[in-house]
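Every number here is computed from the coordinates shown, using simple stated rules; none is lab data. Everything numeric in this text was worked out from a predicted model, so none of it was measured. Cβ atoms are built from the backbone, for glycine too; each structure is taken alone.
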Structure 1
Amino acid sequence: METMTLPSRDEMLAAVMSRDAGYDGVFVTAVRTTGIFCRPSCSARKPLPEHVHFYPSAREALIAGFRACLRCRPLEASGATPEWLRPLLAGVEEDPTRRWRDADLRHLGLNPDRVRRWFLANHQMTFQAFARARRLGLALGRIQGGERVTTSALDHGFDSLSGFNDAFRRLFGAAPTRSEGLRPLAVRRLATPLGAMLAAGGDDGLHLLEFADRRMLETQITRLRRRMKVAFVPGNHEVIDQAEREMNEYFAGTRRAFTLPFADEGTPFQREVWERLRQIPYGETRSYGAIARDVGRPSSVRAVARANGDNRLAIVIPCHRVIGADGKLTGYGGGLWRKQRLLDHERRNAAGAAAVALSP
């Protein structure tokens, strides 16, 4: 198996001591005195540096004889919903119009403060705000279908029309009576071996698939809202379920190309570049200059790089397969470490398939 490159020991120690979640997926931390390995962001008491070993993945730590931490659960896909929270989310899906109160959480054996902290850390909103946005998204769909605003407000857990109007305006930027043409997009987090991803889609396909910690993510969402007149609301859609299935297959090494329907957004030049990216064979790379020549604009290397960076469907449109003319990795919205891991993953699987094909 190809060895994965790790950051310097000093860099990894600094990440562990500061509990930097940005390094979750880059390496795991194993402690010789306890025999346990953790994510860099684990909240457990930090060990003495001389007792720490670093491994590129949980697999290597297990082989070395360490066992997984029960607090940060490094064997679970990064970004996965914790077991203790799943009954609550199942309850939301079972009755998305329900208005949840702290007493309801305690009835499920949950501490409201713990739930609040998890939602703030993972969704940048409280659970009550998450559930309210879910209800408002459903209400928007009903209003778009011709239902009266008053009926929709009462059916989705709001006690008054004025409260519904205020909440609707804060989330969508317009009153319910002026929301004509505004389309709701379901948004859900997907857990992957390289960290949580945010997926957004609707009946016209997938609009967004990006790593949740990407710095440009908020900018991408803002651009989509303005250009496509869409509203992002917590929820699910069959295209997101398909995205999850195909991403799981990709990381398992059983899928090389994606069949997901996705919304055809962007300028004609961007779409041309993105289509060329999809033609780069699995396990291979191309330079920005080569892509520019392929689209008939050999002098537009910078424009190609910008179009590459504007891609909103990470991995599905494989912008990670584009590298510098000197063969070195260049900028990637999800971080260069993820780009390297994706390329390593594809090369290993492509090499393994070639070896099987050549065997007698």
Structure 2
Amino acid sequence: MNIKPKLLTINWQDPSHPAAGGAEIHTWEVTRRLVKMGVECVLYSCKVSGLPNDEIREGIHIHRRGIRPLFNFYVYGAVRRWVKIEKPTWIIDDSNKIPFFLPWLLPSHKVLVRIQHVFGQAIFYETNFLSGVYVYLSEKLAVYSWRRVPALTFSESSRDDLYSFGIKQVGLTYHGIDLNLYQPGLPARQPALVGYLGRVKKYKGLDVLLKALHELVQRGLQVSCEIAGGGDDRSRLEQLALTWGLNKHVKFLGFVAESEKVDFYRRCTLVVNCSRKEGWGLTTIEANACGTVVVASDVHGLRDSVKDGVTGFLFPFGDHLVLADKMEILLKNPEIREKMQNDALARAQSFNWDQTALDTYKTLNSLR
């Protein structure tokens, strides 16, 4: 009798968590496909208000334990018990900001570390100094545990980062997207509508976007902007928009359901990502698959997902004047924008979750 291989994944949050983002989408899309490949999959993450502690969704056994702010400490104390209960063939340590150190905690097990990106000093732009030091030093220490096992990451920039830290075994697999869902169509594009979709956090650099919008308004452009997503930086940004007289030009949509994202991308003339650092930029490819051009910071991750001058534009992080220039080019020159839209759409067709899941499965099977 064939015994199914079993995968235990530990992530800070499952896709139902209000703060879930690209990392959680990646985990979910890959894991649900691994189930179809015959892998028994178990996911441990923090509790979510209003959701059960234990449930099965699409064949994935989800267990929610501990509160989010202290989930890593919960994992440190409980992971050996979880492993004893689950008896997994493989374990994925989904590292996101504060690591779990599973290669050290589970030295006799087959562990794969999945890393979106290493924050490094960028964390100090997101949180207070003490919290930043905590995350920064945790990452520094985690590097030594990651050297013991293979790592899997999602962009050339992140792979190069990990190599520079002395991690020898680094696999690369891109994020996928659902090409049956993300594709051009109605609703029609709204003239001069700039969009952002993602977490509303300080390190995402949305104040740079507001400065660029203010500059465009000063130049006489009739431009509007919609910011979709939740996060703790919203009140500060709303105040900035008010201070700069942008309250009639900027709308904060809050959380946008997955079913609404496609319409959002289709309505936008262009999408902007001003982040300080990303692991890849999943929203870039989602927008491209809907035929929408992206302007993004020339930083790790985003410079991999945006092909400068082909599928969109890159600009130096924080330089709102250059960002305004790039946006103006696309808003005023439909022939340039349409050429980039076609190139972006063509490139997006090469990213799919089936291939990402297959790459992950091959990596898991290679663990020794």
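Okay, here's what the table says:
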quantity	calculated
Test item: relative contact order in percent (Cα under 8 Å, 6 or more apart) calculated as 15, pick one of 1, 2	2
Source structure (of 1, 2) for volume of the Cα convex hull per residue in Å³, computed value 135	2
Computed 1.6 for distance in nm of label points 7 Å out along Cα→Cβ at positions 46 and 62 - originating structure among 1, 2	2
Read-out distance in nm of label points 7 Å out along Cα→Cβ at positions 302 and 318, computed value 1.3, structure in 1, 2	2
Structures 1, 2, by mean count of other Cβ atoms within 10 Å over residues 150-157: label with the highest value	2
